[in-house]
Structure P
Amino acid sequence: MKIKSLHYFSGLTISIFVGLHLFNHLCSIFSIDQHLEMMKVFRKIYRNTACESLLLLTVIIQIISGLSLFRNLRKTATGNFEKLQIWSGLYLAFFLIIHVSAVLMGRFYLHLDTNFYFGAAGINTFPINLFFIPYYTLAIFSFFGHIAAIHYKKMQTTFLSLSPAKQSKGILITGFLVIILIFYGFTNHFKGVQIPKAYKILVGR
């Protein structure tokens, strides 16, 4: 129960940040400048020593507790949403390890501003976008999938004539729409993005 509690509360903390992060990415559908301006606003909230330290701590707790829960529950999971919860959680743990490490490497080793172009470089460069597009797609889908699965487990009442299963499916559909919109913005409306010279080191150029 202690592990579940730690996982739950660390997940809530991370979800707040991810919500802001995804909203920031959605701003790219209007323009890259809009994305960068919104990022400046959000960084005033989370990019300080106290908040960043708390966020990193919760990420570590989330990964360790999540892997422990996966190991204990993967053989006993029944039902589509329960299976979705544990497998999406496993991918999120993998993603957090890679993504957080990459961001820290970019900031402190490569001395790059890990802004819009940090993510857009891989998405807009062939052939490595063959890795990065599925990598980010699965991350966003896993985030919404994890929420949908938890919602299905916790919310066992009908809401606005929708059963818990339909509510959770609605969360998954929202996730798919977010994925499409973010890629729409990060590829400059599917026309491609001009990557600044400083960020081309990320794609080996």
Structure Q
Amino acid sequence: MHSNHWPNYSAFSASLYCFLGIANLIVFNRAFPKKNFQLSWKSMLFIGIVGTITIISTYLIPIGLNGFEKIDSLVYPAITTSDTLRMKFGIVERVLFIFFMFFLAVTFISLLIHWHVAIELCKNIFWLKNFKWKNTNLTPYIFIGIFWAVTMFLTDYLNEYTLLIYAKYFFNCLPPFFLLMFILFWFIRRRAKTA
């Protein structure tokens, strides 16, 4: 019964994260050829329909299977929803195990993409020209080592509660950060055109 209430800022910023994957094009855009690439209206309509169905299904299916009363108290509603399903004649009866494999695959791909983008951005900002060994620059390995050390420290330090608190802080920082980044890139592009 929250349709007549505005969402709070944390809910807005967490839902905005679904649409910020396009920011990875900062790095991946250079992999595309320098051609004028135009999507047809059919392709855009297809992408829009598939994306809308995906987002609506991830929202409505957990509510439909778990009910309105306690859905807001579930920490991981998608995992709980997959645990409510079973395949009567399947090799593996519980859908939870299949969902976990899919969930781990998506998480691993997301981790690879975000680490790659972070390392490429760090390489563009901070590069040591003379830090070489056998004609190989070791600057990317410094970043990988830093990421690895921070990850190992946080794995030991964080529990589920603190992870959720820090994730909330992260999501709350995203809208102003991306707004500032958009304004900064617009200003840089405008200055580049006048120069």
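Each of structures P, Q was scored by Kirkwood radius over Cα pairs in Å, for residues 34-97 alone; the highest score is held by Q. Sorting P, Q by percent of Cα pairs over 21 Å apart from high to low puts Q first, with the largest value. Work out the source of 11.4 here, i.e. which of P, Q gives that when mean count of other Cβ atoms within 10 Å over residues 162-169 is computed. The read-out comes from structure Q. Of the structures labelled P, Q, one was used to calculate mean count of other Cβ atoms within 10 Å over residues 138-145, giving 14.0. Name it. Here the read-out was taken from Q. With helix-only ellipticity at 222 nm (-39500 (n - 2.57) for each DSSP H run of 4 or more, over all residues; to 500) coming out at -23000, pick the structure among P, Q it was computed from. Value -23000 for helix-only ellipticity at 222 nm (-39500 (n - 2.57) for each DSSP H run of 4 or more, over all residues; to 500) corresponds to Q out of P, Q.
Each value in this text was obtained by applying a stated rule to the coordinates, not by laboratory testing. Since the structure is predicted, the reported quantities are computational estimates derived from the model, not experimental observations. Cβ atoms are built from the backbone, for glycine too; each structure is taken alone.
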